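Read-outs: derived from the displayed coordinates by stated rules, not from any lab. Small disclaimer: the values here were computed from a predicted structure and weren't measured. Cβ atoms are built from the backbone, for glycine too; each structure is taken alone.
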Structure P
Amino acid sequence: MNAVIRMETHYIKLDHVQYPYRIIRTNARRLSVRFIQSTFIVRAPRSLTASEIEHFFLVRKQSILQLVMRDHQRQLISLEEGSHIAILGQDYTVFHYSKVECQLHQLFLRPNHLKQDFLSLLQPLLLDYVGSHYRTYANILLNREPPELIFKWLTSRYGQYHTRHHRITLSLMLAFYEEDLIDYVIVHELAHALIPAHNKEFYRLISLVLPDYRARQRRLRQKGEVIFS
């Protein structure tokens with residue numbers, strides 16, 4: 001149980017910009033950082049000193065600044081009636097209706113269940129693209145039954161391979177990204193079915209299928225979170 005112990009507020013300068021950050025002392029063993037409303041939120045073990053946390057910021061500066069960039073690049077998705085939403089490069093118009101339905105690039109959502117209904121329609125649209133690509137890449141990379149594939153609305157990661165259940169979870173947020181980036185996430189997670197760690201052999205395996213994976217990886221890191229409004 002990661003009970004909160006106390007909260008401290010500090011400031012740090014990264015690339016000539018001063019940012020506030022709050023340290024939340026917990027019983028957790030690892031340090032984690034998020035960027036919310038122009039402030040870094042740091043969850044840190046009680047044993048770490050303030051100077052050690054500041055050193056972490058400086059050593060991981062580029063990764064830390066990626067959090068800032070992604071926050072600035074948040075994509076707002078409006079579910080208001082008449083709104084237009086691009087899903088896998090296709091434009092859809094939102095309508096409020098008494099039942100949930102997708103037809104002819106039109107999304108019909110119940111007014112009191114907009115997000116729930118939207119996500120329920122998003123999954124088959126994403127699966128329509130992912131399904132065939134997933135099987136193709138699985139046949140290339142694996143010599144056994146491919147992992148079970150499921151979808152969830154994940155914002156902290158694009159995908160995850162679950163070793164224990166031999167299952168891959170992909171984020172529904174990928175439906176708003178370019179198809180070549182979706183392919184990279186598929187290959188990345190399938191590679192984890194063979195190699196758990198992000199080591200040289202892991203990326204060598206990915207490069208056999210996607211020689212330009214580094215460029216795709218860089219573009220994926222520049223993507224921001226999708227927010228409903």
Structure Q
Amino acid sequence: MERVDAADHARIGRFVAETADLPRDGEPFSSAFLAALRRLVPCDFVSYAEMDRVQCRLLRFVDQPVYDGPEPELHGSQFDPDDPVRRYFAETLIGAYRLSDVAATHELRRSLGYEAWFRALGFAHHLRVGLDATRWHTKEFCFDRGPGRDFTSRDRAVLDAVRPYLAARYALWRDTNETADRAGKLTLRELEVLDLVAEGMTNGEIAQRLWISPGTVRRHLENIYEKLGVHTRTAAVAASRR
């Protein structure tokens with residue numbers, strides 16, 4: 001198996017530094033993030049997709065650059081089960097795999113899947129890497145190149161090395177969104193209480209400021225903790241700020 005060398009580690013480090021503070025724009029991986037990923041693993045086209053493979057539903061899709069060419073006329077489920085392209089996409093591959101890793105070139109060229117998808121899209125070489133997922137919610141990046149040089153085993157090794165960072169970024173986005181959803185369910189009074197907690201006030205001081213009893217403040221805090229999924233005043237303030 002190919003190993004990443006010092007130069008690859010340096011490139012990965014620059015990629016992480018470049019993308020760590022990129023805004024997410026409501027997505028775990030924005031177009032700007034994909035553009036940086038495309039510089040790490042050079043390709044003509046890169047995309048991120050989340051799929052429900054059980055019900056064959058696309059849950060999320062971002063591409064870079066935005067593809068505006070012809071769409072394939074056939075769905076993957078219409079290919080013969082023995083078609084190498086269908087076999088490739090039917091598997092839930094977690095690590096990085098090239099299309100050429102699972103089928104010989106001459107086999108691919110005779111494939112209906114290759115003709116209907118890759119040749120129709122103008123691509124000749126394909127590489128994808130998946131994040132840990134169940135079949136009802138797969139998460140994967142796809143890289144495509146036109147005719148010419150195939151992806152290398154070094155490209156695979158770089159993606160395998162950077163995959164933990166991609167998974168951590170997704171987990172942070174998911175957790176932040178879940179916290180934001182819970183914070184959005186706070187009532188106006190609960191938000192007022194939380195603002196005063198952030199100022200360092202005690203329950204008694206908050207009660208005096210809001211003209212309510214300390215017991216009512218305590219009940220508001222208990223509701224806030226439950227909605228935010230935390231157990232302390234400090235954690236509640238931190239969660240709301242995230």
In terms of FRET efficiency 1/(1 + (r/R0)^6) of positions 27 and 91 (r between Cβ atoms, R0 = 30 Å, to 0.05), which of structures P, Q is highest?
Q
So mean projected area of the Cα convex hull in nm², for residues 131-170 alone, computed for just one structure, reads 3.1; which one of P, Q is that?
P
Of the structures labelled P, Q, which one yields -14500 when helix-only ellipticity at 222 nm (-39500 (n - 2.57) for each DSSP H run of 4 or more, over all residues; to 500) is computed from its coordinates?
Q
If Cα extents along the principal axes in Å comes out at 79, 43, 31 when worked out from the coordinates, which of P, Q was used?
Q
